[in-house]
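Structures for review follow.
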Structure P
Amino acid sequence: MLKKVILFFTILICSFSFGQVGGRYTYQFLNLTTSPRQAALGGDIITIYDEDVNQAMSNPALINADMDNHLAMNYGSYYGEASYGTASYAYTYDRHYQTFYAGVTYVNYGTFEGYDENGQATSNFSGSEGALSFGYAYNVPYTNFFIGASGKLITSSLETYNSIGGAVDLGFLYLIEEKNLNFGLVFRNIGTQFTTYSGIKENLPFEIVAGISQELEHVPIRWHLTLENLQQWDISFSNPVRGETNIDGSTSPEKVSFLNNTLRHVAFGVELFPKKAFNFRIGYNFRRGEELRVDEQRNFSGVSLGFGLKLNKLRFNYSYSRYTLAANTSLFGLTLNFQ
């Protein structure tokens, strides 16, 4: 029964993780997109340095005094009964150097019918995972260099199997203010399992992410470029549907070029009117688009859209991400300013 449960959740989590980098580690939910703003910009943006407290989940170095007393809550419904939510809060003890952050991530996979190896119905079961995180950021005196760290306590319950783990994220940020350029680097999910599902310790989904963004001086646009999964160069896989049929009837696997594999590390996004009460966002995730595209059919996999609307001390965010013709996701978020 354990093998069936692990196989089921591995397949499900792979779909969340956009492809073949997923499925090799436990606690894959830790690398889910954290907010509608992130999702609309193509995925994992680590260079947004403003009052948006959601960004602390992507890069703890982004924690800053402008987030003080801000609370953000996000919710999304995935495939079937699966749902996903996050909450973030920041508090500034000292206006220059001491900003702290707390966050919660939660995934509920819904209820499933249980069967034994003979196909006989057993009892229904469910699955859920969550993480509680605390972060801190420090601005190196007299510089535009920021260092951040966050610790995570992780829990996972899949059918009757449970696991507890811990992880640390390390983030770095450098600002060139005169050019409105931001550079970011994150080492994510450095940790281990404290208790395992069935006595076998599994690796956490460690990831290295780098990014750059810039707000243009005379145009109300901010662009973002992110390089994901830098800890593993080859993240491609051969899709059997795209194999070439030989004369003898055999099939040769798809060949993924160097350029194609390189682009699968890239996510790109643009914000229009980033500092206004209403702004529009569009993004493209190359890996998602390449892995989920269908030959001879235009389905716009990898494309994402969204917007943000600010009303006094409340901001509403929404994103729509395109996967396939049959599977798309929407995320909703609210941010409250209690100052």
Structure Q
Amino acid sequence: MNSKQRAFNAFNHEPNDKIPMCLFLGGSWQIAYSGNTYKTLIKAPERAAQIFAESSEEFDADIVTAGTGATALFIKALGGGVEYNKQGFPVILTEPLVSKDDLKRISPDMVIADPDVHSLVETAGYMAKIFNGDRMLLGNGRGPFTLAGQLFGLENFSRALYKDTGFAEELLNFTTEVALSYFKAMIREGNADGIVIADPTSSGDIISKKHFNRFALPYLKKIVDEMKKQSKPVMLHICGNIADRLEDLADIGISCLSVDTKMDLSFVKKTVGDRICIAGNADPVEAFKFGTPQKIMREAERCIEQGGNRGFVLMPGCDLAPGLPYENIKAFANANRANYAMAE
């Protein structure tokens, strides 16, 4: 059984010889560790693919994502300002939309036509060739709600949810089109096996369940429905506390829900784990950044114990930042290899 089959088995609640692992939601750690920068690699998709593939093989990740830093590139393509850091993803300096009238001058086609955005798709294509079907490759991008806040500014967008719902819905339809065109390109040209949607600002820490059900969930479902038409799996990651929306998320047809360290993994598994695959949720800060390899091993064992051996993917609770100790990431991978040895 190869890594890709293990991932599909987990998504389908089928038996596995070991629990599959996904290590990096983004890719800033690999870029920094390789000694490269995001700005240089976006112009060298084949080299970027080699870096991501090498780390995936070194740490034996069963699920690998492509599309690192996509959000800032979307913003840049639509006329916003970004700044490239020496480490990590580009930082958004200015939003493309200053007023709601600005929405009339941009289109989703501007995003997918942008050469830097297309470089992410090319990177995925090179990764697919390297893996040759051995690992699950997921195209990574932002969810419509989070992307809307980044286009218009979270404060302005939040105000529109109360005072101009018509415009808020118009903007969300736009960001859904942007996300879909990108995800389709990842599958069509990048040969991705499926997608992973990151929608952090739809968290219960930021918006109420009422607003989530009206302004986030229906637009996520549009993307999921389109992927289901193509028989492509969807992993969804939302940061923070999502306890009050677990049932709703399980209803929209996602294959796997990645949860933050803030969530009790046992509770999530008990609540919806018989309906969708659950992924998580080792602490990316206290364990990976400030912990020791021994603490990482214990954290991985805790996740495995709570997640169970069916319908579960071992993951950090959020993306791993650049500069984290190599030894800690290696310990996490070793903990999963130990789980494999016990299964054998």
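Derivation of every value follows stated rules applied to the coordinates shown; laboratory data play no part. No experiment lies behind these values; they were computed from the predicted model shown. Cβ atoms are built from the backbone, for glycine too; each structure is taken alone.
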- For relative contact order in percent (Cα under 8 Å, 6 or more apart), the calculated result is 21, so let me know which of P, Q that is. Q
- Note on the structure: Computing semi-axes √(5λ) of the Cα gyration tensor in Å, for residues 128-175 alone for each of P, Q, the value 35, 9, 7 comes from structure Q
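Can you rank P, Q by percent of Cα pairs over 19 Å apart, for residues 24-111 alone and just name the one with the largest value? Could you put the intermediate results ahead of the total?
Numbers: P: 41; Q: 45.
Structure Q comes out on top.
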- Note on the structure: volume of the Cα convex hull per residue in Å³, for residues 216-255 alone: greatest across P, Q for structure P
- Query: Thinking only about distance in nm of label points 7 Å out along Cα→Cβ at positions 88 and 304, which of P, Q has the largest value?
  - Reply: Q
- From the coordinates of one of P, Q, Cα Rg over 2.2 N^0.38 Å, for residues 120-279 alone came out at 1.04; that one is structure Q
- Message: Suppose helix-only ellipticity at 222 nm (-39500 (n - 2.57) for each DSSP H run of 4 or more, over all residues; to 500) works out to -15000; of P, Q, which structure was it derived from?
- Response: Q
- Suppose you compute Rg and Dmax of the Cα atoms in Å for every structure in P, Q: which one lands on 20.7, 73? P
- Test item: mean count of other Cβ atoms within 10 Å over residues 72-79 calculated as 19.6, pick one of P, Q: P
